[in-house]
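*Asks:* Multiple structures follow.
Only the coordinates and a few stated rules stand behind these numbers; no lab work does. Treat the numbers as computed from the prediction; the structure is a model and nothing was measured. Cβ atoms are built from the backbone, for glycine too; each structure is taken alone.
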Structure P
Amino acid sequence: MSLEINELLTVSFTLFAVIDIIGSVPVLVGLKEKIGGINEVKATLISGGLMILFLFVGEKFLNILGVDKRSFAVGGSIVIFILGLEMVLGLEFFKSEKDAKASTVVPIAFPLIAGSGTLTTIMSLKANYENQVVLLAILFNLIIVFVVLKSLNFIQKLLGPAGMIAIRKFFGVVLLAIAVKIFASNVHGLIK
């Protein structure tokens, strides 16, 4: 049971790219302002719990619900697409009721951090790597997620209002592209 460093790096960077916590900073800052704060520990633990749960029982859980991986990915892509539209157009589709507890779960822990792309990627990585490698990669990424969530105010001050608007618009387009990619790669075969 030797742990390959190269495998761990590959899986960690794959998850880092899919989670895209850095790209989510503008969305998170916007949500933090709308709901009056983010519980960083709770968001990290819930998203981590979802990732670890999906590592061990994800496919079985979806099968029990009668949902396949493609349908799950398409549903998540629609939520990500709407978040991207909010960022690019400056509109508000997700109405906030100032309930930070509910917002910590949806849309922060799921689908922003542990979205359908992340969860299906974890199930795909499980097919190619040992569970311990994927688990360590998840834990590594959760540390990064927590640090970014804790640093939102600092990042916002560092970038300033103009920088936040520019990054928000740019990453809104990136989110739209990711949503379209997830949708396009999973929608075929669903519509009969």
Structure Q
Amino acid sequence: MRAWKRHGRGERARYVAVLDPAEASVLRGLVGQVDDMLSGRADAVPQDELAALTGIRTGPSTAPDDPVLARLLPDFHRPDGNDAAGGVDPDGAALSAAMRSVNEPELITAKRDAIATLLASCPGGGGRVELTVPQAEAWLTAVNDVRLALGTALEVTEDMPEQLPPDDPRTDHLPVYHWLTWLQDSLLTVLLP
């Protein structure tokens, strides 16, 4: 893949790249896995009768146990610290739980909508990709989520070397993380005025 190119300006701008078949397959596969994880999280919430009457969706009040999902769905509020007895501040924990319950369904929907846009505009067998501004923004969201998920799974840190020793089980996957970083940066660069 070559770097993204912008054609035109303003609302008529289009962002163009060409993915080879392997790149398209990897991207679609990883995005699909993130979508499955988000879908599973959303589907695990029991149906709420009040939500059915009011149309207000609620989600779980606790953070995901899976570290990848926890990275994709972080806390909406982090308690300031401990209470006077050294325990977790119950008011802060309650606020965090309430904010998660109210906001997580919308966040999952937004992430899944971005994924759907990427999948609809990414040719399965590779080829030319041409995006409008909203589609390019959706791609940034979806690629960022894939990078976060893969980075969490690979335990990527700021001080991690560019290449890992051959016997490290993450060695084969780290170049994919770097490619996703480049893909995202390349698209972001042409989107900026």
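*Asks:* Where is volume of the Cα convex hull per residue in Å³ largest, in which of P, Q?
*Replies:* Q
*Asks:* Hey, another quick one. Give the label, chosen from P, Q, of the structure having the highest value of relative contact order in percent (Cα under 8 Å, 6 or more apart). Before the final figure, lay out the partial values.
*Replies:* Values: P: 43; Q: 30.
Comparing P, Q, the top value of relative contact order in percent (Cα under 8 Å, 6 or more apart) belongs to P.
*Asks:* Another question, if that's okay. Taking distance in nm of label points 7 Å out along Cα→Cβ at positions 108 and 172 as the quantity of interest, name the structure among P, Q where it is greatest.
*Replies:* With respect to distance in nm of label points 7 Å out along Cα→Cβ at positions 108 and 172, the highest-scoring structure among P, Q is Q.
*Asks:* Work out distance in nm of label points 7 Å out along Cα→Cβ at positions 44 and 60 for each of structures P, Q, then name the structure with the largest result.
*Replies:* Details: P: 2.9; Q: 0.3.
By distance in nm of label points 7 Å out along Cα→Cβ at positions 44 and 60, the leading structure of P, Q is P.
*Asks:* By the measure FRET efficiency 1/(1 + (r/R0)^6) of positions 20 and 92 (r between Cβ atoms, R0 = 25 Å, to 0.05), tell me the structure among P, Q with the highest figure. Don't skip to the answer; put the middle values down first.
*Replies:* Details: P: 0.70; Q: 0.00.
Greatest value across P, Q: structure P.
*Asks:* Sticking with this structure for a sec: Tell me which structure, out of P, Q, gives -26000 once helix-only ellipticity at 222 nm (-39500 (n - 2.57) for each DSSP H run of 4 or more, over all residues; to 500) is calculated.
*Replies:* Only structure P yields this read-out.
*Asks:* Matching task: 2.8 is the computed value of distance in nm of label points 7 Å out along Cα→Cβ at positions 124 and 156. Pick the structure from P, Q.
*Replies:* Considering all the candidates, the number was obtained from Q.
*Asks:* Right, another one. Quick check for you: by distance in nm of label points 7 Å out along Cα→Cβ at positions 116 and 140, which of P, Q is greatest?
*Replies:* Max of distance in nm of label points 7 Å out along Cα→Cβ at positions 116 and 140: P.
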